[in-house]
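Before anything else, here is the set of structures, which you'll find just below.
Coordinate-derived values only; no laboratory data. Nothing here was measured: the structure is a model prediction, and the numbers come from that model. Cβ atoms are built from the backbone, for glycine too; each structure is taken alone.
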Structure P
Amino acid sequence: MRAARLLSTATFVAYDRLAPREALSLCPPRCETVYVGKLPDRHALAQHEIDRLLVDKAREGHAVVRLKGGDPFVLGRGSEEAAECVRHGVPFEVVPGVTSAVAAPAYAGIPVTHRGVAPGFAVVTGHEDPSKPEAQVDYTALARFPGTLVLLMGVGRIAAIAEALVAAGKPPWTPVAVVQWGTTPRQRTLRATLEDVAARVAEAGLSSPAVTVVGEVAAMTDELAWFEPGLVSPDWVRSHRPLHGVSVLVPRTRHQAGELSERLRHLGAEPVEAPTIAIEPTREPERLRRALAALGDGAHDWAAFTSPNAVDAVFEQIAVLGTDARLFAGARIAAIGSGTADALAARGLRADLVPERFTTRGLAEALCATVPEGEAGRRILLPRADIATPVLSDTLREAGWDVTEVEAYRTVPVAALPEDVAERLARGDIDVLAFASSSTVRNFVALAGQLPTPPPAVASIGPVTSQTCRELGLEVTEEADPHDLDGLVEAVVAAAGRRHLPGAPGAPHER
């Protein structure tokens, strides 16, 4: 909770490769976020540059957060960065995290201590070369240690480490477990012994980030595994984590809440959020306010909302007018779908009409059906996006309705996809694209360019979005039914299954 509080009030955040990206959603919209992550062969910034950056930003008056994966004081160089702050008189505090040395084994069903098996555990860097004569790690002492050894950053040197432990007296049959991407939807666990772990790791293609557990507790994963599909029954996977290991690109607005991502994450997926559009205020706020004031004076029989963004935009202008939800007292309210109806309900308004089909045409037909045969159409206010399709307004006008359509907000494309998202797309590391609107499809295609072969599966929220996909050359794998968030989540699961992706229903599981 303290970490969440600090992120929510930060003005500058420097984050690592293994820091959870969803944590950045807690930051204020104007917070500057800078990636300073490191790979074994490539660093975004050198350590001394990171140290300097933190000090400089603090001296400029920023509320600085250094966001790390795991615990900053467990082989995380957090103490070095804190010492730099001390040298320059910059006050700081430490918010301890859960080290991957404990978290990753726990998610693989491995307790680092267990009564009668392992009375303690030692956390050791595996980044150091065991063959160096000046090595700080004492493998002879580690081989005698009566507990569990947990090696961080050691998968690249696993052969030399295993050889050093055996040479120092550790039995070659000692159980070993290597947990890659622990606690995340990409988690994979490999069981081996000191004798064959190097060959098994090479055969499986495991690489960093990975945590290596050496000791008898490593064999307990067979009994205690609870999270990873490769270690539990297929029936459990289908009912609990049908999307484990499936990466789903979620195009969204720059600051939009990730409800879709949260639902996908609950099913085991790895949501990869990619801002493709930003929601900007209308260019005609006074016109929108005049239309709302007229609504309050009885000028309209209906007000229809076609997105939660429209609800937010309208209530921003209602606040400027100095009024509230009572402005709608003389009108009936329509919502295009359950998500928009929920946004209205959060403002104290219950939609009088939600069509069975959550599309603009479905909304238009449902509205027309409210008018008795032979009577004239009603007066309706449509606060919409600047790029809204004309289907709704044209259909109503043809049916004799008096339509007032006003721009409530604008959708503006972002300049580029985040660099890490673009890289993952290019190398084919995205399994499913989940589109919740036509605008996200158009902007994504413009930003992404050429997709890899074979391309990711595509899940669409409804027929209008599907049509936009096809017009832009994307083959729709599954279309949501119903055309809402629940339906889109089911479409993602079905799309993953049809593609036989790891973790998806019907897909083979590695054991």
Structure Q
Amino acid sequence: MDAPSKFAVLNVGVNPVAFQETLDILFGWISRGEKKYLSLCNAYTVTEAYDAPQVGQIINGSDLAVADGMPLVWMAHALGYTRAERIYGPDLMLALCEQGQSRGVKHYFYGATPDVLAELSERLLVRFPALKIVGSYSPPFRALTEQEEFDIAEEINAAQPDVVWVSLGTPKQDLWIGRNRPRLNASILVPVGAAFDFHSGRKPQAPTWMRRSGLEWVFRLLSEPRRLWRRYLIHTPRFAGLVFLQKFKLKNFDPPSDLPAAQANICGVNVDSIRLNELLERIRMAIRNDTWLSVYNANAHMINLAQNDGELRRALDEASIVFCDGQGLRLAAHFLGNPVPERFTPPDWVDQLEGICRDENAPMFLLGAQQGVAEEAAQRMKDRSPGLQVFTQHGYFDHYGEDGLRVIEKINASGAKVLLVGMGMPLQEKWLRWAAPRLKVNVVLCVGALFDYIAGRVPRGPRWLTSNGFEWLWRLVVEPRRLWRRYLIGNPRFLMNVLRQKFGH
């Protein structure tokens, strides 16, 4: 599973992820033996990164940067990233320990005092009897020499942990991870601040209601006023002021270079400002790196459906990429002040996708349409792209029952890397959301009537018509009984919703 695209907070990029989604990403790294590190960001971390470019580089170089503070979660929600949740370091540590027991995940603790480490290990083993703790180290309260850090890294590697938890406080723990990530073989390095003190019982933790409502800072300030007054009484107001300047573009910031292009929010649906060549490259890299990429297309009909379908909206929110597949949608994005660079539709670039799959030796699977249509489309694809492997399954089955599970097994058994689902909106999007945790492909794409076009069952309009925003008119003429409601009622409805959004209703 890929992390979702980042949003900018001052000069830091943050991934708007849910809590369980974060755990799934971490377990995926561990299972594949990858070498990654996580950054947990809050108001204090972000201001430290703003003041110290070295800290900012380390956080932006992380493989996943999550919101460890409610202000960042609120910012994510305000920007339309409603899936974002607070990834609180101490809670993440407990969840990974608990869920990692059955997976044999091995843990190493770096930081705090020897007494705290001993109590931490003892309490965690009482709570999680099958937990595997392979070592711990309490560094001296001074700067370590290069040789000392090298020796400690050798000691950690000898213990063969999957996860190294680092509790040195911000920004020391981030700087330590930045220096030692290349030396360490563990899959994941995670900075967790005061988590060791909390879980060892040395320091009290704020009540759950305070943590969820953004008031944990009050509890911590009252618990440790001498140590934390500067963080909460100076850094937090300063963070709020800097965010205000960023919001109203009163000051220039230097966001990370890997931030994605902006999204256009159209009637509550976020559409990525992405070009076709960028999308094709993302697909190629997902195949090469054996990572997950879900790609959905949006048009006026999709926006209309999403207004009254919460499951469809959740599917769109969780997609890796939602691209513009309608000229009306592109015009709406421009009208609303967040233009997308281009509109492209699968029939126009499926031949380029075939070339990528052929060159990367990545089999394709076509799922959808009436019996025989996908087979005809697959044969035509193989004829024009010799060497391409294509598997098929028609779309008329019990999608969420035992038939659905058998189809997923068939897809996985084929060894396909790219799955094209052509079952029409919103079924294809909602089915993929249900099937995604069970699928073993790298890339999934919703393609609507693509198989009918390739097989020659449904004619496409002339290029001059489809490229200038009138494909809907051609489709209405070809299939009036099936599509009249979508275009003659849906298009005016879409226009009215865009106007309401534009003028604040």
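So if we calculate distance in nm of label points 7 Å out along Cα→Cβ at positions 27 and 395 for every structure here (P, Q), which label has the highest result?
P
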Checklist entry - Which one of P, Q has log10 I(q)/I(0) by the Debye sum over Cα atoms at q = 0.10, 0.15, 0.16 Å⁻¹, for residues 67-298 alone, as calculated from the coordinates, equal to -0.60, -1.07, -1.16? => result P
Item to check | At a computed 28.0 (mean projected area of the Cα convex hull in nm²), which of P, Q | outcome: P
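For which of P, Q does helix-only ellipticity at 222 nm (-39500 (n - 2.57) for each DSSP H run of 4 or more, over all residues; to 500), calculated from the coordinates, equal -14500? Intermediate results must be reported in sequence, preceding the final value.
Details: P: -10000; Q: -14500.
Going label by label, the one that fits is Q.
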